[in-house]
1. Can you rank 1, 2 by distance in nm of label points 7 Å out along Cα→Cβ at positions 63 and 407 and just name the one with the largest value?
2. Could you tell me which structure in 1, 2 was used to calculate distance in nm of label points 7 Å out along Cα→Cβ at positions 47 and 431 as 6.9?
3. Which of 1, 2 yields 35.0 for mean projected area of the Cα convex hull in nm², as computed?
4. Could you tell me which structure in 1, 2 was used to calculate relative contact order in percent (Cα under 8 Å, 6 or more apart) as 15?
5. Can you say which of 1, 2 returns 0.65 when FRET efficiency 1/(1 + (r/R0)^6) of positions 143 and 199 (r between Cβ atoms, R0 = 25 Å, to 0.05) is computed?
6. Could you tell me which structure in 1, 2 was used to calculate helix-only ellipticity at 222 nm (-39500 (n - 2.57) for each DSSP H run of 4 or more, over all residues; to 500) as -1000?
7. Suppose you compute FRET efficiency 1/(1 + (r/R0)^6) of positions 223 and 287 (r between Cβ atoms, R0 = 41 Å, to 0.05) for every structure in 1, 2: which one lands on 0.30?
Structure 1
Amino acid sequence: MTVAPAAERFQRAEWASAFRNVEDELTAVPVKAARGTVPAELLGTLYRNGPGRLERAGQRVHHPFDGDGMITALRFDADGVSLTNRFVRTAGWQAEEAAGKVLYRGVFGSQKPGGRLANAFDLRLKNIANTGVVQLGDQLLALWEAAEPHALDPHSLETHGICLLGGVLKKGEAFSAHPRFDPGHHDRPRMVTFGVNTGPRSTIRLMEFSTEDDAAAGIKAGDLLNDRRDTFGGFAFLHDFAITPNWAVFLQNAIDFNPLPFVLGEKGAAQCLRSNPNGQAKFWLIPRDSGAFAGQAPRIIDAPDGFVFHHLNAWEEDGDVVVESIYYSDFPSIGPDVDFAAVDFDLIPEGLLEQCRIHLDRGTVETKRLSERCCEFAMVNPEREGLPCRFAWMAAAARAQGNDPLQVIKKLDLSTGERQIWSAAPHGFVSEPLMVPRPGATTEDDGWVLELVWNGEREGSDLVILDAADLQELAVLELPLAIPHGLHGSWVSAS
């Protein structure tokens with residue numbers, strides 16, 4: 001197969017134009033639809049998190065994942081749509097704002113001024129709160145998985161400060177940026193999440209929090225319901241996991257971590273990760289304390305080769321656990337001498353959606369490729385989390401095979417393989433889609449897909465609303481804020 005040059009597949013300058021500082025913080029600015037009509041039933045708030053400051057005092061981050069977190073809230077109510085954004089006032093952000101210069105190293109390779117000597121033996125990690133955002137009780141949590149969350153006001157986005165969740169966490173304790181929401185498989189809806197303490201042996205703390213008040217049971221949203229710790233052999237690099245009614249499913253990638261270049265000021269901590277060709281990936285299945293196997297030991301089963309950042313979904317069937325994940329053939333990384341805006345997509349492995357059926361009785365795994373198109377940020381209907389699903393929505397490359405920036409939204413029928421595509425190409429670049437079920441929906445794909453698009457032609461951000469059933473474009477809102485390529489978001493219904 002002949003591959004067209006990247007310059008003919010997408011405009012790199014348009015894609016890279018999103019890597020910029022956000023200079024403004026807006027408050028409740030009305031946003032009108034440039035095309036189409038916003039559905040009247042779509043009422044609630046779309047929250048997005050991602051790096052908003054990529055440069056300070058003329059020094060750019062080495063990788064955008066090192067940028068300071070900024071929350072954007074798009075509110076849908078009877079009066080229309082409005083936008084508010086705020087930087088998370090972390091201690092590091094405030095210190096660098098006051099100093100007017102970079103004071104901290106970054107996990108993904110960003111260095112302080114002064115070269116290797118200035119960075120050697122400075123092992124401080126700046127909590128940048130830039131990865132995920134969820135509402136738990138009356139607090140909005142800005143998440144960064146290497147440390148504790150920051151609490152914000154859900155409406156004003158004012159930063160309240162570090163949040164230890166009523167004493168559940170210790171200062172500096174890791175708390176995942178990728179929680180999962182159990183829609184109510186047992187007694188009540190829950191937020192299921194985890195923290196990892198890594199080393200030659202790694203400990204996973206699995207936590208479940210109530211997401212609703214229950215006066216009769218004396219439970220409030222945000223209360224800790226279940227809490228367990230399990231220790232496993234080997235270094236754990238875990239960003240995401242999956243849940244079923246009875247299991248929390250983790251994939252321990254076959255990764256080695258050599259901290260010496262980080263200690264000596266040569267690399268960021270994440271740049272010290274490498275795939276171990278002689279290692280063995282493992283599925284770690286931890287019984288949920290709300291489920292049928294509460295209190296039992298975890299199951300550890302060999303997993304296929306490859307590297308996984310994100311899972312789509314998992315469920316149980318005939319005693320097996322089935323998990324669908326986005327697999328890379330190797331750990332994708334950007335070296336110290338590579339400009340992230342000039343990365344060669346043809347040299348980076350693409351993410352491909354695969355299904356693993358874990359036979360718990362035999363301790364074996366069967367795999368099946370679900371799609372050959374490069375994709376990321378896949379999700380199912382959130383009301384079906386942890387159950388068999390027919391449909392998935394994901395960001396994907398415009399071409400059918402090969403690695404490129406994400407430019408289309410793909411709906412995949414997981415039963416038949418049929419796909420539908422909405423394309424932002426040639427000038428648009430997509431991010432994580434969020435599927436929002438229609439209130440009272442009776443079918444799995446009845447609802448909307450909310451998609452934040454970088455419009456390279458006008459160098460600005462658009463919010464696109466699609467019909468989840470057929471990906472028909474319902475409305476396009478040209479936002480008054482240019483939002484850099486981001487990470488994860490969430491939807492909070494007005495009800």
Structure 2
Amino acid sequence: MPKTDKSSQAQQAAAPTAPLVWRSVGEAGISDDLDEHNAAVVDAFARLIKAGDKDTVKRAIKRWPPQHLLALIVHLPLKRARKLIGWLDKLQTRVVAELNPAFRSALLEDCTVQRLVDVLDGMEPEEAADQLDDLPEDAQAQVLPRLRDRATIDTLRGYGEDSAGSIMSRKFVAVPPDWTVGQVTHEIRANAQAIEKLYAVNVVDGDQRPVGYLRLRDLLLSPKDALVYNVMNTDFIAVGPDTDQEEVAKIADRYELSVVPVVDADGRLIGRITPKQLRRVLREEAEEDRNLMAGLPADTRPDESIARIVRGRIPWLLIGLAGASLSATVVGAFEDQLARAAILASFIPIVMSMAGNAGIQASTVAVQGLSTGTVKFGDLGWRLVKELLAALANGAIAALVLLALVIGVAQVTAFDAPLVLAASAGLSLLTVVVVAVTVGATIPILLDKLGIDPAMATGVFITTGNDILSVMIFFLMMSLFYLPLLP
């Protein structure tokens with residue numbers, strides 16, 4: 001009987017029982033919910049990669065379209081996906097550029113220098129520059145000199161982090177205003193391979209300063225002999241290379257721009273920010289705000305090491321612990337009141353929870369408005385009035401419900417002055433909601449005015465601050481109205 005080694009047995013066990021072909025799902029071939037066939041394909045590839053059967057994997061994906069290969073990488077376990085990236089040929093590595101930047105960074109962590117070079121060379125320079133910044137400094141020093149677009153990447157990295165200059169594409173189409181539409185379309189066709197994606201045609205004067213732009217519909221619907229000057233649009237908005245990328249995204253959203261031109265200090269056109277980059281900025285800013293709102297570092301990633309998780313989270317947890325300790329100290333300061341009426345302790349979670357929820361609601365809306373540009377510091381007065389009116393209504397409804405609950409409980413449980421207790425608790429809850437909403441609606445706008453990310457306000461700080469205020473307000477109300485009636 002012939003002998004077989006363990007490696008051969010493992011490869012035989014991993015061998016698929018059906019052809020490894022991805023079934024298309026819609027246009028992209030990617031779906032969060034895998035059908036039975038594609039789930040089996042992912043499982044088969046995972047087993048082959050684990051067994052180290054490189055040849056079988058490469059043969060199976062040799063003729064796959066990019067969208068199917070991309071779908072496979074997304075759905076494989078991260079460890080297997082990393083190994084697969086190392087097996088792809090130079091052309092196939094270009095699909096990595098289409099992945100989410102955070103996921104892409106996680107995939108490339110264990111890649112060799114040459115593999116990183118292959119991947120970054122398949123990206124646009126602005127994406128490569130951004131990805132390069134995520135690598136360790138020693139890896140950057142080895143990879144950068146080997147990149148095809150090193151000069152362009154060096155230029156982009158020379159701009160400030162998260163600035164328009166760092167994310168702009170230096171590839172754009174620009175024509176003079178005295179050309180005809182026919183000349184423009186002829187040049188576009190002649191340079192189709194270099195242009196790749198065309199969103200708009202910039203119109204510039206002799207000094208390369210933008211004076212307008214042509215939409216695709218202008219090129220298609222205008223007569224060939226029409227002068228560009230007569231059909232171009234002049235309502236363009238340009239930004240400088242030092243403009244923060246978040247501000248660029250707000251401008252694009254406010255004015256419904258698909259492409260944002262970038263000009264230097266002399267007003268000369270030096271680049272453009274494409275729809276793809278705008279979407280990436282919006283996604284990154286949303287992820288940062290979400291992390292800050294949860295009390296996490298802005299650059300938190302799901303694939304982080306245990307040490308990095310601890311370093312990133314423990315400061316916020318300790319801040320929360322300090323806040324909770326302060327809240328406990330405030331409660332302890334009213335020990336005598338609790339000794340006289342132990343029933344008051346049952347209301348503490350209610351007022352703290354209502355304060356936290358009301359504050360988070362108001363602050364979240366404020367942060368959302370600041371991120372989209374619909375809320376400004378000058379709106380603080382009107383916004384506060386509107387939030388207060390809504391808080392009064394919501395607080396009154398919640399207070400009436402609590403009042404009814406206390407009276408209902410009083411029918412089955414005996415305690416002193418139930419009507420006064422119910423009224424005092426209801427008034428406390430109304431006041432707590434109003435104060436919490438005021439804090440939640442105001443703090444994010446003030447932080448934004450001071451240049452601090454307002455998303456930080458919706459995390460530990462708002463919650464802890466409202467907890468302390470709510471307890472103080474509650475015991476103050478009880479000391480004024482309820483406790484004097486007790487024997």
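1. Numbers: 1: 2.5; 2: 7.9.
Result for distance in nm of label points 7 Å out along Cα→Cβ at positions 63 and 407 over 1, 2: largest is 2.
2. On the way: 1: 1.4; 2: 6.9.
The value was obtained from structure 2.
3. Numbers: 1: 22.8; 2: 35.0.
Source structure for this number: 2.
4. Values: 1: 15; 2: 10.
Working through the options, I get structure 1.
5. Details: 1: 0.65; 2: 0.25.
Structure 1 accounts for this read-out.
6. Answer by label: 1.
7. Details: 1: 1.00; 2: 0.30.
Source structure: 2.
Throughout, read-outs are computed from the coordinates displayed, never taken from laboratory work. The shown structure was predicted, so the numbers you read here are calculated from the model rather than taken from an experiment. Cβ atoms are built from the backbone, for glycine too; each structure is taken alone.
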